[in-house]
Structure formats: structure tokens, C-alpha cells
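J.: Once you scroll down, you'll see the structures, which are given as C-alpha cells.
Each reported figure results from applying straightforward, stated rules to the coordinates on display, with no laboratory input. Just so it is clear, the model here is predicted, and its values are computed rather than measured. Cβ atoms are built from the backbone, for glycine too; each structure is taken alone.
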Structure 1
Amino acid sequence: MWEKIKKILQKEGGKCIIVEDNQPAYLVMKLEDYEKLIEANDEIEKANRDIDQWQAEEKGKEIETDKSNHKEVSIEDLPF
């Protein structure tokens, strides 16, 4: 029976969706394909973290630059 199931999966590209209550509920796929999917997802998450970190650093630089353009105001500067 298992050999028959494996042959069906190979014909269908190694993936099969199991439906429960007329809704897709599970996905059966080759372990090798699943591992590649997880690895790619990990790489995407790392890239997103790197982008977030870079954006935060750039925003910090922007705030520092804005502060350096401001001069201090003293009482003498006020028009009284």
C-alpha cells in the first residue's frame, strides 16, 4: 500500500493536499522538499532581520543629524 501511495505522490510532483470538511487541512510532501522550504524560509527571515537592523541604524543616524542642526536658544535670544 505504501509503495502505491509513493508512486501517486511522485506522479503529482511529490505533494498531496489532504482535505477535511471541504477545506485543505494538511500537505504531504517529500522530506527533502520540506527541508529546502524551511531553509529558504530561515534565510528570508535572516534577511528581514538584517534589513530591520539596518533601517533602525539609519533612523538613529537621521535623528543624530537632526539634533546637530539645532542651535540652543537662550533667554537673550528671545524678543522681549
Structure 2
Amino acid sequence: MIGFEWTAAKFFWYLFFTFFSQLYFTFFGMMAVAATTNQHIAAIIAVAFYALWNLFSGFIVPRTRIPVWWRWYYWACPVA
């Protein structure tokens, strides 16, 4: 329907990427809780970072329309 390739290598690459993406966000949440005094402040900080990551990932604002001085963040963004 959307053009996925039906090969074992692509499937395992997908599993690898999905697993480590989930692992990254879990570890980021754990770091936010460890770096703050309680989980409520950690949730506020994490939401702010997740919003920035989603904004500059290329889904909301395409990479070509991101201002020049913010393009570095597109490449540093784990969601992109």
C-alpha cells in the first residue's frame, strides 16, 4: 500500500530502528526523572523537548522551510 519492500533485511532493520528509538525515548525519560527533583518537573521538561523534536523532525515543518539558523537542530534531532 505504501511501498514497503518485502525482504528480511528491511524487516530486521525496521525492528532494530523501532527498538532503539523506543529505547532512546525511555532512557531520555529516565534521565529527565534522575536530573530533576520529582517526576512532575521531569514530565514538563520532557514534553518541552518532545515538542521541539517533533517540530524540527520534518513532519510539521519540512527541512527546506526550517530557518537556516535552526537547520543544525534538524540533524541533531533524534526523531528526524
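J.: Taking 3.1 as the value of distance in nm of label points 7 Å out along Cα→Cβ at positions 7 and 71 derived from one of the structures shown (1, 2), identify that structure.
T.: Going through each structure in turn, the value belongs to 2.
J.: Of the structures labelled 1, 2, one was used to calculate relative contact order in percent (Cα under 8 Å, 6 or more apart), giving 13. Name it.
T.: On the way: 1: 13; 2: 19.
The read-out was computed on structure 1.
J.: Supply the structure label, taken from 1, 2, corresponding to Cα extents along the principal axes in Å with the calculated value 94, 29, 13. Please report the intermediate quantities before stating the final value.
T.: On the way: 1: 94, 29, 13; 2: 47, 31, 21.
It was calculated from structure 1.
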